[in-house]
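Values in this text are rule-based calculations from the coordinates and carry no lab data. Predicted model only: the values in this text are computed from it and were never measured.
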Structure P
Amino acid sequence: MAKNFAQNGRPFQLIGELINNSFARARRAWSDRNLDGYQHLARLQTELGASALTVNLDGTQKLRVRPEEMVEFVPEVVPAIQEVSPLPLAFDNPWIDFHRHCLEVYDPTRGGPAIFNSLAASRDNLDGMLELITEFDTHVIVMASEKFADGGSGQCFAPEEVYHSAKEFVEMLATKAGRTNDQIIIDPGLAPISADTYGLVNMGLDAMRLIRADPDLEGVHLSVGLTNFSFGVPQHIREGLENAYITLAVEAGLDTLLGNPEKELHLLDADDRYLTVVKQALQEGRPAEGGSQEEAGFCQSARIMDLYR
């Protein structure tokens, strides 16, 4: 992914997110099985300086997609995207068979190592996923916002839990899949700031700082799905909110983003209003002595509403 690092003045690598049925253009391309539509999205994001392209064919609340439909289309759509873009492809799905079909048709001589998105404590057949990562020599995104617990998995609610999950996965990937730190992208999770009553935004930023302070984790990449941060707020303030988060996250150690290359994603000046409000909101989102996280979360949401005006 380093080939387009920091293009367009960005101090981070950007994985373009537009080939995803959450977006209208991708839904139209999927519904019509329109390879030209997918190629347009691939060219667009490549020209806008993306470092890699996500490929997510799964269903959404607005679109039902059967698993067999995805794997039937993979042999057509993956080569079509690679025809028009030299970037690595990040295959995004919790289902191992989707990854297997994608990796079997992906050509690493065109785009370099593919990116396996994602490993998580809740995944079925985790050992099988590790075998695929080894066999196809991929990079990998780890969802460290989940932890192993009581023979199963659970959501992380503290930065230390995210840090330990990241540490466990890095060791697992080294010993079972032969991955080096620079082949691993850790996602500590990112919640919508306007509805974050569990303190998850602060948790992710604090976890990044813990990861960056650990010499055993030197070289790993840190990433989030940026669109999550501004989910649910008015359209006209979303980009400003996202840039405020980027500014804080890069300071905490983030070097990669899953986001929209069409947006002007950049660091903000210290006195920018969006940055000032988001910093205040996150400070108010930390419980005072004797206060609850839920109460602090409502204060955080209320502060964000200052930007609505």
Structure Q
Amino acid sequence: MKRILFPLALLFVLCEANATSRILKDLPYAERDSGFLKMDLYLPAEAAADRPCIIFVFGGGFLAGDKSKEVNTKFCRELSERGFVTAAINYRLGLKGVKGVGPLNVKPLQEAIRMAVEDLYDATAFLCKNSKSYGIDSEKIIICGSSAGAVTVLQADYERSRGTALSARLPENFRYAGVVSLAGAILSFEGKPDYLQRPAPTCFFHGTDDKVVVYNKMQVFNMGFFGSHALIKRFEKFGYPYAAYRYRDMGHEIAELPMQRNVDDIIAFIRLYALEKRPLRSDFSLKDETLKPYLKLKSHKDLY
């Protein structure tokens, strides 16, 4: 296993240009036994140094999905058009082909999350090492994920805060500037998640009726899957900065809808919390009569 660099001269051969942004396609950022892991890097059209960078992690239950899905590419392109270097990563899908995942069989999920977090850490390290080539400020890296990707980004910042062995893959003393979670949760074996260092300012989006990635928590003794509501309570208790968008009566649709409807809110969070570092705690309960649940997924059992 090794992190890799990609010669800058070759990157621009893969560059896709348009009027508003450039896309560096399929950049290898790490090597695994199964081959290279790759990212697409969306660069704002106007070159500049020390831009904030958003790493986006797609959803799909750790068994499906791809950075090139249309909803993902549209979201990443819009972020780059707003001035952010945006990296969309592919990562290993640890639950592909796995059946029977649930409270009595959590080890496959634990391993899938570990693999995804490891890949995200290596993508982060790659971008930090090549920050000057891409015009990135390595102290302003924000991680954003949808569904399984949201689990990955929340878990990644949690592992970093606890200084676990896995987090040693990050550059020394590295901290994420912010986290954006679209229907995510944290898997903990120590009871309620206990951040040993302050977490990054975090923006939570979640549907209050989400049963695929739980909105509150699913706990058996010390093992638990802690969703946005449970995590927000921890942030509130310890005074950690956060913004919460609770979509009442909505399910797992909120893993994707904010990528289309809440880009302005996401950008505002990044600017106020991650970049300006305002110590804010904001909580919004939203009821939109034009939004109706539309996913057939009713729980994690529909996936595994």
Structure R
Amino acid sequence: MRSLVIAGVSKAFRGPQGPVQALSALSTTIPPGKVVGLLGPNGSGKTTLLRLIMGLALPDAGEIRYGDEPMHAAIRQHFGYMPEERGLYPRMTARSQLLYLLQLKGLSRPEAEAEIQRWAKRLDTPWLDRQARTLSKGMQQKVQLILALAGQPWALLLDEPFSGLDPLVAADIEALLQEEAQKGLLILLSTHRLEQVDLLCQHVLLIHKGVLRLAGDVPTLRRTYWDHTYEIETTLPIAEITWPEGTTWQALGSHRALLRIPPDQPIRPFLEAVLRQTDIRFFTEKLPTIKDIFLKVTETV
């Protein structure tokens, strides 16, 4: 599997008040074998990036490559794409639409039928012979996901794939995406569910006002943005402890607190000073979540 390379990509649109810069000289590499979260506030350029990758719009500048090869129609035939707009024909059954659209993607009818059967079983969709207009939003999401997954794609591009799904269905799809990533598939998904990103994504891109503000593996980013905060639980009430100089604390309960310890303070002497006053039941680093990092980065721009 190859990486997806975004090299200096810019895109502007005409708005009522003049040109709107959707993306500005964006460069990054999206690795295969990982679930990559595409994050950003509304209007940040996430959907524009996905549409550029799929050739639904053309960049004003820059280039998109799959490995060393510039993106073209033959490569895009092997990309599964789930747009935010769920454009199903209301009076056609879900199955007939999948058959039609998968054949447009280049599958033979027997291949399309086999793929529909495979993914319908995996995603638990016994209602595919119903008209699309009778399906819930979550059901329509599953139809679009089957379309994206069918045909052994090289990459998946998913725009808000969890919108409208109940927690159980969302958890099942999260597990499916992790399984596919472990097989080497490149998965790029746009999502507003920041609490989900820490558990689902191994890599994230954060776009804000059309500019790439952050990119990297989740564990590395959490460590980079860690502010030396720890969580502690003690047998003595928190308020009765004399903390070493420079330490600030915030109570989480009578015996539990968040501590901010100066970076130059060795941890062992710190703990020894606390242990002279009380037993410690629990002590650990409190790394920031991706939501914490998201808020910090977007608030400073």
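Points to keep in mind about this one:
- helix-only ellipticity at 222 nm (-39500 (n - 2.57) for each DSSP H run of 4 or more, over all residues; to 500) from the coordinates reads -10000; which among P, Q, R: R
- Among P, Q, R, structure where Cα Rg over 2.2 N^0.38 Å as derived comes to 0.93: Q
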